[in-house]
Structure I
């Protein structure tokens, strides 16, 4: 039996290595089950206790939820960029840092330019098995609304504080020095429906990412 040809790729440590097709698929399945799902696991656990814990911890937990939702979104972008480009093996494309703000914005604008979920499938070179996720991503209503949060969180955990608006509503305020050197800010009302929406967002992003990557993996496996 003729073996799969080896794939040359640049490892995470910068060392050139050889990865055959079977190892590449194993890497991608492990990536799907760990790196992709991690934000949802954290978000689900935070949501389980955030409304039961001491109120003074809600600010930190909500900030953590936002971080996980943004990470899930950037991993969605990472996988979509890898599947859409195919200029190198997807395993190599995924073994890199999360997309920058500029890459995120380009991804969000690309998705916003589609009118039919089938266009997303064609863009990603995956089959109809991921149609529901493509439809849901298109109906999400604009990934660009996360631009400010991505900018704040691009370089790591931000400064977190709470302010009150004119109506007395608590507002979560995140500050950081962005990668471009400027001061970045994101704001989010500390109200129950917004907090729950963050957890739902993380779950949706993870589900779509797994669906798109799963469609690619199933096609590679001949299913």
Structure II
């Protein structure tokens, strides 16, 4: 087994797992350290930002950038494990993984830079169209496109391209559960059924990604151990 491939898989899956653990810690920190925010208007949001600590918000957004990039890298690793007759499905998975990483990382980077800078400088004109906190903003919709359609299709095509037995059961089940959760959240978002979107994008995707990345770490650790023994 190629050592570089194993190490790339180990590092990318480990970073994905770490990112979601930090996201869960941040989500808990947000819930415990500040009152629940519900969007009303830009003035209300600016007041909330100025009066509530934003550390966990920025921490979560930073690690979601890391997750999107690490997932893209992991998809490239799993391309090498796709069965020969299904390489086209793995290529489709790579294409959607790249789109997901691009859309998601741009979204969160804008929140951490342009949005934060504008609020700090008191420049609010047109800002509501770029706020993640505004559920009808342009950028929030773009982010949902990445997390529902692009991540969902990437996970689905990876699941279909991996031959049973070539990787462990947890990886394939994590990919399938993530695909179902992402696409279901997308349907909920399009139909504006908030409870469906919330359950699938938070609980569904969160649980599926933990299963996928934890199983991936175990898988690549096993390959690394076997590779060391043979040498």
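No lab work stands behind these numbers, since they all come straight from the coordinates. Please read all numbers here as calculations on a predicted model, not as lab measurements. Cβ atoms are built from the backbone, for glycine too; each structure is taken alone.
Among candidates I, II, the computation of helix-only ellipticity at 222 nm (-39500 (n - 2.57) for each DSSP H run of 4 or more, over all residues; to 500) that gave -24500 used structure II. By the measure distance in nm of label points 7 Å out along Cα→Cβ at positions 70 and 190, tell me the structure among I, II with the highest figure. The maximum falls on structure II.
Comparing distance in nm of label points 7 Å out along Cα→Cβ at positions 38 and 158 across structures I, II, the highest value is found for II.
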